[in-house]
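Listed after this line are the structures, all set down as structure tokens.
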Structure I
Amino acid sequence: MPASPEKHIGDAIFKLFKALGMKERFEENMALFYWDSTVGKEIARHTEPMKVNQGILFVKVDNDAWRNELTFLKHEIIQKLNEKLGKKTIEEIKFY
């Protein structure tokens, strides 16, 4: 069965970023893509991943109660994100 067009496009984009010396930045930003599937629907409804900078993922949270809860789950979320990314890419999450 041939690869999907999305697979070919994804591979081409990854190769472009790699050629431009932006591979690590691309890999970091994949965490934004994986956020919802990593944290689940309930947490995703109350959060919005905004950016990644030097291994730090910045996530906007809609209220203080969720921000407090997510602080306790931070290490677990980092571990799950890095598993999906295939290597230790995210080192810290800042909730605001």
Structure II
Amino acid sequence: MYQPNPIDTSDIQVSEELTVLCEQLAENVHEVWAQGRIREGWTYGGQRDDALKQTPCLVPYDDLPESEKEYDRSTAMETVRLILKLGYRIVPDDKSK
């Protein structure tokens, strides 16, 4: 039986600057997900219906319910924490400022 065993990142503190980055990542995660769904023939619907390929989450990130945003935020935050845990640094490129 499969038992997930993610790397423990609970000891990793994320700066305010990286927290802002995580929100940008979360929004992009949603955009990539939505693009993929649309490509697969999904459309907006008031409730999720797999048979009709409809979901209420095919809306801009800002219009998502907080519960859906939190799912994307969690994915982004855990990704950033893992990058830091593995010894990488995340620093802005001077050109992007």
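Rule-based calculations on the coordinates, nothing more; no lab input. These numbers come from a predicted model, not from an experiment. Cβ atoms are built from the backbone, for glycine too; each structure is taken alone.
When relative contact order in percent (Cα under 8 Å, 6 or more apart) is computed for each of I, II, the one that comes out at 27 is I.
Taking helix-only ellipticity at 222 nm (-39500 (n - 2.57) for each DSSP H run of 4 or more, over all residues; to 500) from the coordinates of each of I, II, which one would give -20500? Comparing all candidates, it corresponds to I.
One of I, II was used to compute P(r) over Cα pairs in 10 Å bins from 0, in percent, and the result was 15, 45, 27, 12, 1. Which label is that? Going label by label, the one that fits is I. Structures I, II were shown, and distance in nm of label points 7 Å out along Cα→Cβ at positions 54 and 70 at 2.7 was computed from II.
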